[in-house]
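Next up: some structures, all given as structure tokens.
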Structure P
Amino acid sequence: MKKTVILLVLFLSISLVYAKEAPFIEGEVLNYDIHFKWGLVMMKAGTANYTVKKGSFENNTTYKTSLDFKTTTFFDGIFKIRDTLVSHIDAYDLKPLYNIRKINEGKTRFWEETFVKTHSPDFTKVRVKRQNDAGIKFDTTMVANNAGYDMLSVFTFARTLDYSQLTQDQTMHISSFVGRDKVNITVHFKGQAIVEKSESVKYKAYLLAIDIGDDAFKESKTAMEIWVSDDKNHIPLKIKAKLRIGAAEVNLAAWKNLKYPLSSEIIIPAR
């Protein structure tokens, strides 16, 4: 359950194609609603809030991105979650530098830091340190033979791809580090799509189909789908995931301080 939540609220080699500049600015805020589905019942399980601020890490100017997740009052009675993820991304080349996960889930509480030592499309080396009030639980080094990310920086990866240079069904391989595990992720670019928010509001989007080699998901093939806005902001609009315990859906609910106009939005006039 713990890993499932982290893999959801976020998201994301062979020729990684990055945008030349960040698609976000200091002060951006994205708000998401999270729903879980059991059988035919879809219920709101929680909310997630994503923010971007200016930061600094080891003398590097950074974008400090944060994601706060909490369950609804109803789900608090089943499994209460209050998680915070913070990442520092180099403001110059948008590479991940550092991440901390502060986990408060049921009776489980710990914080886990990821220090990125080396990062390139062909090799990543990180140090991962987890501790709680009782002391250090582990302090280890992991490597990946491709571009590796903490789970929050995967969110940034999806936003900083240069979609104009991607071709239909192009495949990219990356890794993510969660605890002592290296999770293999394959990203398939599926082209353009439409996200329907309501009968009168729709969004032009790019669709990414994600294969994830992790047992939190019902199957690794297309374990997750991510719709990213077809405009210069590249906002994740919608995420769907097939989980062992059911299914989950994350939808953009509100936003402010975007760098560019949300030109992907389509308003259909009332008849």
Structure Q
Amino acid sequence: MAVVETEIHGQVLVVRMNRPDRLNALNTEMRQMLAETWTEFRHSKDLEVAIFTGTGRGFCAGEDMKETLETGKPGGVRPAMEDPFMTGALEKPVIAAVNGFAMGGGFMLVERTDLRVAAETAIFEVSEAKRWLLGGYNHGHLANVSFPIAMEMALGFRFTAQRFYEIGFLNRVVPADELMPSALAMAEHLLTLPPAARVNTVHMMRQMRPEPNADQQRLAAALHDHGAKSDLMESRAAFAEKRKPNFKGWNDPADRYRLPTIASVTRK
């Protein structure tokens, strides 16, 4: 059984993550197969639009915690080749058809798509605050939502599909049996547009997405190192073992009060 399956509907490619027993968690094999699939799609002369979805109860649960505990590498192992979907090099539009849980890295896959339709039962979570030393500070910013909603996202609260639709993160919320027909209908609309207009418009709209500025990104990098790195593996071990984590917080407790600032990181 392939961990990534594809279907072709005319000029539309359906890309389906297929590890349902693991809620389609991203292990090394899946990351590599996705990179290969998106590369083939990018260079195809016959396929113009993609639909990205998952098998079973999950769209994608993000990082494969079991594999991380085996390798000792938080965040997983990146593929040896470029993944044009993840790097932004893919010029063709991608529609997310979110069938279930989209957590952590799975949420980030949805975030990279251009149009998004979700089943009514889909659940979303930005999980970085649970697994790293800095929460997903940039996701609400990219989604252009208000500060309290962005804060809620960054701190790892879960969102229903309906709530994400109401704040503008999703284009459609539909019953589960209408998910793929709705995504295919969106794809068919895109195919009615002149090819150059479709590609150029997607490219332009992507350039207009808000991004943290350089100083904010430098501060984020410093905060990712500001704390006990042992907590990264402890959070993953506790998740895998279904127990309460025993976090250390800081190697030096006084570091709680010595937070990096934009001023301090820009002086370096």
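A few points about this structure:
- Parent structure of the calculated result 18, 13, 11, given that semi-axes √(5λ) of the Cα gyration tensor in Å, for residues 97-160 alone is the read-out and P, Q the choices: Q
- Per distance in nm of label points 7 Å out along Cα→Cβ at positions 49 and 225, the highest-valued of structures P, Q: Q
- helix-only ellipticity at 222 nm (-39500 (n - 2.57) for each DSSP H run of 4 or more, over all residues; to 500) from the coordinates reads -2500; which among P, Q: P
- For distance in nm of label points 7 Å out along Cα→Cβ at positions 41 and 249 computed as 1.7, the structure of P, Q it came from: P
- Distance in nm of label points 7 Å out along Cα→Cβ at positions 25 and 129 from the coordinates reads 2.3; which among P, Q: Q
Every number here is computed from the coordinates shown, using simple stated rules; none is lab data. Note that the structure is a prediction, hence the values are computed from the model and not measured. Cβ atoms are built from the backbone, for glycine too; each structure is taken alone.
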